[in-house]
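Heads up, there are several structures right after this.
Each reported figure results from applying straightforward, stated rules to the coordinates on display, with no laboratory input. Keep in mind that what you see is a predicted model, and the values were worked out from it rather than measured.
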Structure I
Amino acid sequence: MTSEPAVSSSIETMRGELALGGLSTSTLTFIVWIDEAGRRDWVLERARMLAEKYPSFLMIFDRTGAESGEPRVSCGGSRNCVSIDASALDADGVDQYVSAFCRDAVSTVLWWSGAHVDAGEILNALLARAHTLLVDSSGSVTDDTAVCSLAAFAPRHPEIAIRDLAWLRLTPWQDMIARFFDDPRLLSELYTMRALHITSGSEAEALYLGAWLASRLGWTASGRSAFTARDGKEIAFTHEIAGQTRRVHSVCLDTDGSWYHGEVTDDPAVVAVWVEGEYGRERRLVPLQAIDNASLLERAILEPGADEVFVTALSWIATLVG
């Protein structure tokens, strides 16, 4: 592990380089933790893009082994950036760097790009200065392990606003479902629902979308793959992994008399919707709003405070997976 004197020395060196480069005014401190080599370039590109767009002090802790040697400093545009090889850093070393460069008066966002949010000392050291935690529960895994680790983490840190890209990706589906049932003739159908089926490329999206719909209808998570409606009726919830990762592939809502379907076509930007049964409707194609990664990240770092609907959905995950 890197010694405390070595960390102190590198901090002084970086401060000198930042002073020579001319410190820019920052409205955000953006800390990025990277420990997966396969996602390193993707994360770095987007972090730097955001830091350029919004005046930021960018701190990159790279534990992939690709950032070897002395910490690097870059200045220019609307950001200052320090890149630190974290492969030999322990929690104390991380805390030294964070304490040296994070200002209390500036909002701090931590992008933890690892697969799982654990209770490790390094994460705790980074969180000590953070106001917002950004994660992606389906960034590098398709099962439910990442979102379950986040669900276990959240109650222990109510002071942290959590943003999960897996949740934010669902906005187009949420909007489409809401618009579909805007029809007054179909509104009552929502309250006769008996089953919900979701197919997605990653478990996190299915769990989040199911929990979102449940929260809108006044249901509660009551057991493994099950919700309970206000009248006490149980709604079965099935979900499976299929199709492109990090994307919802299909949704089916079963009511007492009808089956409502939405399924992505060969064109990922188009969804086919149709109804079978009492309220039958012919198949029609509707556009699925495209949201690029840059927009998702901007929303994640700019939205203030906690998203209460997300907090509720996340709190139900442990119950739904049993």
Structure II
Amino acid sequence: MNNTKRSIVKTAWWLMLPLAVWGTFLTDNTASAEKKKTILEHADFIEGGETTGPGGAAISYRSAVGNVRFLHGKTILECDRATDWLENERIDLNGHIVIQDNSLETRSDTGTYDTRRESGELSGNVRGRVAEDSLTAKSVRATVEMIGDNLWLFGDAVVWQPGRQLSGDTIRVHLREIDGKKRVDELEVRGHAFLAIKDSLASSPLTYDQLSARRLLARLDERSRLKNVTATEKAQSLYHLYDEKQQPTGANYTSGAKIRMFFVEGRLSRILTTGNPLGKEYPSSMMNEREIDLPGFRLRDKERPVFEP
């Protein structure tokens, strides 16, 4: 059993220092190479002390408790309790965790934040959003890379955007600065990848073009519309067909080693299938039948996380 010695500093003392530097100066990995501080903006109280590590050595720690809010560069960290281990750059976070900048917000129940790498490891009820793209996401675990502008979602991951749902074992959401704002420009899925795109011409609200594979890479334009999608390894697609008067003519199923979808202004334009391609067509009378859906098709809107405005 670990022995812990601690001291508690109450709120009255804390109010004398509304801003406190938490930890040492850390080297920023940007081109400017400026020194970056971890600043504790608020906590109901703080405590510190020592605990015995696995090897018997004393390990010093500091904890901020209650309505905790940190600043680290442009990154904001919030939680119920944060513990700083003085021997490294890790901060343990617990309860109502929020890691965000002006573009990406990720929440969870538990996690850690590495001040040197500017990355967070989160678990438990993970959900995230990119406000500029109306993108929301959920997963079992996540890694937030503030420097690389990546959000990695692990375990039953789902991403929603207007008219689209993307799911898989692992999803990487990449952001790129466009006109001074960071927007999603790439979505990568590894394992059980499935993309469902609402058919805007269909009369039924449940008609979706579908694409599945082991791996999938989607690229978006500056308005968050799909530009192209590449599905590899056991790729399958189902898309709906219309004539020049936008009247339904049927649905097409295709399978192959690789399927590429190309979009013009966000609308599906053409499909290219390579590697033992196979296909078949369904009549228009079957376009809204669930039996022609690809295996694994499931709309999961009820699981979509809700964020306050």
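Figure out for me which of the structures I, II the number 6.6 belongs to, where mean projected area of the Cα convex hull in nm², for residues 153-232 alone was derived from the coordinates.
On the way: I: 6.6; II: 5.3.
Label of the source structure: I.
Assign the value -11000, calculated as helix-only ellipticity at 222 nm (-39500 (n - 2.57) for each DSSP H run of 4 or more, over all residues; to 500), to the correct structure from I, II.
Numbers: I: -11000; II: 0.
Value -11000 for helix-only ellipticity at 222 nm (-39500 (n - 2.57) for each DSSP H run of 4 or more, over all residues; to 500) corresponds to I out of I, II.
For percent of Cα pairs over 29 Å apart, which of I, II scores largest?
Numbers: I: 43; II: 46.
Evaluating percent of Cα pairs over 29 Å apart on every structure, the highest lands on II.
For which of the structures I, II does the calculation of relative contact order in percent (Cα under 8 Å, 6 or more apart) return 8? Mind dumping the intermediate values first?
Working: I: 14; II: 8.
The value was obtained from structure II.
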